[in-house]
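Each value in this text was obtained by applying a stated rule to the coordinates, not by laboratory testing. Not measured: the values here are computed from a predicted model. Cβ atoms are built from the backbone, for glycine too; each structure is taken alone.
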Structure P
């Protein structure tokens with residue numbers, strides 16, 4: 001009976017089992033199960049060896065494992081090789097493969113939830129990304145893809161500013177975010193957020209129920225994506241809506257889209273994104289098409 005799992009530490013709250021089990025049911029994989037496995041950093045290498053040995057069909061990784069796992073697999077797929085961050089591990093031809101579906105999830109959220117893909121967004125105002133971890137790397141790379149797509153359409157796309165407490169890590173994130181992106185000091189984050197047209201939140205602050213700098217001064221018309229999800233992490237989204245945001249979303253949609261990509265890699269089936277979203281109380285947009293938003297899987 002194949003078993004897959006999500007690994008993280010701590011892992012007090014995760015919707016990944018509900019998402020993946022819904023995908024398995026919809027695909028008729030009645031014998032598959034998906035578990036949440038709290039895994040300390042020092043236990044990660046041994047857990048990944050369970051994938052290599054076939055005791056686990058594959059795993060997804062969350063904080064703090066995404067970057068350490070890049071050094072523990074045999075091969076990194078694109079775009080995991082560019083990010084040096086992994087959120088999905090599986091075996092192909094006897095080799096332990098590290099993949100990253102967070103980028104696809106972020107591309108979907110930026111385009112479909114924030115409306116940044118086309119002319120609905122003027123693209124003139126400043127954009128800021130808060131955070132320097134594995135999710136921030138994925139969001140930065142997704143931003144570069146989105147900016148490139150807009151430029152091909154003759155639309156503007158501002159350079160992303162990345163604020164983080166560690167200047168070196170902020171610079172590494174900015175290096176993935178496309179032309180003109182730059183790292184800025186965390187001390188100035190509040191002013192950046194208050195002036196921004198787009199705010200992308202990828203720190204753990206809201207996951208702990210804490211505010212982000214400047215969220216009490218958000219501009220009307222701002223577009224906000226908080227990559228965290230769950231009841232405790234709604235402060236920034238609520239503040240954005242109260243300020244008159246043009247769009248504001250938490251990370252649940254992004255989670256669904258990246259989970260769909262992970263299902264493809266681990267179970268090798270086409271996931272039903274509508275069924276997955278329904279399992280976590282999210283209405284999947286009809287515009288995503290039957291059987292799921294295939295753009296989230298590439």
Structure Q
């Protein structure tokens with residue numbers, strides 16, 4: 001039977017304070033992980049601060065004057081709980097080696113600035129693949145017992161010899177279609193990364209320092225994946241996401257800083273796709289598509 005660890009917090013914990021434990025806590029080799037535990041974390045009565053939302057919207061390119069809550073904003077409310085889980089000694093995988101593969105965001109309700117919500121996070125569904133151990137990190141915002149926003153992040157912890165294993169080598173990122181519409185081109189630098197870190201409170205050193213990124217096996221600092229998603233969605237025309245929608249994202253290759261990227265849009269199988277691509281090569285760093293969804297009146301377990 002899978003062990004389950006529950007964490008509850010009276011207030012939103014400090015994500016920044018978690019990083020020493022996230023980085024320095026010893027972990028066993030991924031090949032030795034057996035029956036890893038599930039984790040559940042919860043914090044109640046979190047207020048969606050209008051000023052914080054506005055700062056986030058400005059950094060990510062959303063129209064601040066329009067008000068509202070960007071569909072990606074709730075992720076940063078849940079992230080301190082993600083970090084609390086990663087910081088525990090019971091979490092068996094090396095957090096700094098995790099690769100964010102994909103995201104699904106669903107919006108069965110409406111979220112407004114000033115609302116008070118409960119935030120729940122669950123880490124579970126470990127499975128072994130050719131590339132390594134994959135798991136789901138589920139987050140949810142609810143109010144009055146009703147789910148308003150849900151997200152599933154899929155992460156990978158690689159086998160040390162994954163490249164040599166059959167099926168372990170990641171496929172080469174595709175290019176956007178030649179007829180894709182270029183919505184915007186922009187420069188992405190470490191200044192961009194620091195601006196996003198301040199509004200998201202995501203101070204992962206691999207995004208902020210070349211030296212730190214190289215220490216953890218990267219060529220240099222890389223952009224935050226969730227910034228790339230938010231910035232791509234924010235670009236006009238803002239047709240992406242809304243109430244009762246499902247947003248699916250694939251993260252294919254990191255944006256190596258500094259970089260010049262293009263936000264592109266095209267239609268594939270009737271679905272609109274929006275992507276962040278390398279201007280020089282055309283390779284897709286990440287792409288997202290969204291669909292309408294119907295939700296039953298779902299009650300959230302207490």
- Message: Say we calculate distance in nm of label points 7 Å out along Cα→Cβ at positions 156 and 172 for every structure; which of P, Q gives the highest result?
- Response: P
- Note on the structure: Computing mean count of other Cβ atoms within 10 Å over residues 100-107 for each of P, Q, the value 20.0 comes from structure Q
- Taking 27, 26, 19 as the value of semi-axes √(5λ) of the Cα gyration tensor in Å derived from one of the structures shown (P, Q), identify that structure. Q
- Task: For the read-out distance in nm of label points 7 Å out along Cα→Cβ at positions 196 and 284, a value of 1.8 was computed from one structure; give its label from P, Q.
- Result: Q
- Any idea which of P, Q comes out highest on mean count of other Cβ atoms within 10 Å over residues 20-27? P
- To which of P, Q does the computed value -6000 (helix-only ellipticity at 222 nm (-39500 (n - 2.57) for each DSSP H run of 4 or more, over all residues; to 500)) belong? Q
- Note on the structure: Calculated from one of P, Q, mean count of other Cβ atoms within 10 Å over residues 68-75 reads 22.4, and the structure in question is Q
- Identify the structure, out of P, Q, from whose coordinates log10 I(q)/I(0) by the Debye sum over Cα atoms at q = 0.09, 0.17 Å⁻¹, for residues 124-235 alone was calculated to give -0.21, -0.75. P
